[in-house]
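Input: structures, listed below.
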Structure 1
Amino acid sequence: MKYLKREWDELRGDEFDFWGTSMWYFELSNDNSVTRQIEVYKNGPSLKYDEQHTEDEYGALSDQPLDIEDDGYVVIDKAEFENIWSK
C-alpha cells in the first residue's frame with residue numbers, strides 16, 4: 001500500500017463551497033487504485049470513502065488510478081493516514 005495527501009486550494013463548485021478548501025488523503029493499492037480516501041474541509045466536515053462505502057450525497061471514492069507523478073501529491077506514512085482515518 002502507498003499513502004499520499006494532496007491539498008486542493010479550490011472550492012467544490014457546488015452548494016457546499018462554504019466548506020472551503022480541502023486536504024485529501026489516499027490509500028493506494030499496488031496499481032495506484034484508491035482503496036480508501038479522506039477529504040478534510042477547512043470549514044466543514046471530513047468525508048471518508050472505502051470499498052464498503054463508495055459514495056454518498058457529498059461525493060465518492062475515486063474510481064480511477066492516481067497519477068502519483070503529479071506534482072501535487074505528497075507521500076505520507078501509514079500512521080499519518082490511519083490517524084486521520086480514525087477521527
Structure 2
Amino acid sequence: MRTTIDRAGRVVIPKEIRERAGLKSGSEVEVRCTEGIVEIAPPAAKGRLVREGSLLVWEPEPGVPPITSDDVNKAIEDMWQEREREILEGGH
C-alpha cells in the first residue's frame with residue numbers, strides 16, 4: 001500500500017493497516033529505522049512472566065486488558081497471511 005509524507009513529515013497509515021495493527025487515534029507507536037526500512041509498531045507490551053505450576057504465564061501491568069484467545073488467533077492468522085503474501089511476491 002502506498003501513502004505520502006506531508007511537509008511536516010507526517011505519514012497517514014491506511015485504515016486497513018491501522019485496524020490490523022490495532023492502532024487507534026492517539027495511540028503511541030514505536031518508530032525505528034533498520035537498514036533503510038522504517039518500521040512503525042505498537043509499543044511492546046508491558047508486564048512480566050510469572051510461574052503458575054509448571055507453566056509460564058504473561059501477567060500484564062495493572063490496567064492493561066488481558067490478551068484473549070481471539071487476540072492470539074487473529075495474530076496467528078495475520079502472520080499466516082503475511083507469509084503467504086511474501087511467498088506470492090517471491091520473498092522468503
Structure 3
Amino acid sequence: MATYLVDRDLAGISMDGLAAAQQAAISTSANFREAGTDVTYLHSVFEPASGHCMCFFEAGDADTVARVNDEAQLPYQRVAEVLDLNP
C-alpha cells in the first residue's frame with residue numbers, strides 16, 4: 001500500500017461544503033473497501049485563503065484513488081504518490 005495525494009482547488013467552498021466533501025471521500029472509500037477494493041481516506045489539509053485542499057489516501061495504486069474521487073464527484077487536478085513523513 002502506498003500513500004496518495006489528491007490535489008484540489010476548492011476556492012469559494014463553504015465550511016459545510018468542505019465537511020460534505022470530506023464525508024463523501026470517507027464514505028466512498030468505505031464503500032470501495034466493502035466491495036473488496038483496498039483504499040482508505042487518511043486526512044485532508046485545507047488552506048482557506050486560497051481554497052487549496054490536499055487529501056491523502058492509502059491504496060494500491062493511483063487509479064483506485066482517482067476512481068474513489070470520481071465516484072464521490074469530488075473535483076481534483078491530480079493524484080500523485082507521495083511519502084508521508086509524519087514523525
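Read the figures in this text as sums done on the coordinates, not as results from a lab. Note that the coordinates shown come from a computational prediction; the quantities given were computed from them, not determined experimentally. Cβ atoms are built from the backbone, for glycine too; each structure is taken alone.
Here helix-only ellipticity at 222 nm (-39500 (n - 2.57) for each DSSP H run of 4 or more, over all residues; to 500) was calculated and came to -2500; which of the structures 1, 2, 3 was it taken from?
1
Here P(r) over Cα pairs in 10 Å bins from 0, in percent was calculated and came to 17, 52, 29, 1; which of the structures 1, 2, 3 was it taken from?
1
With distance in nm of label points 7 Å out along Cα→Cβ at positions 11 and 43 derived from the coordinates and found to be 2.8, which of 1, 2, 3 does the value describe?
3
Assign the value 19.0, calculated as mean count of other Cβ atoms within 10 Å over residues 3-10, to the correct structure from 1, 2, 3.
3
For relative contact order in percent (Cα under 8 Å, 6 or more apart), which of the structures 1, 2, 3 scores highest?
3
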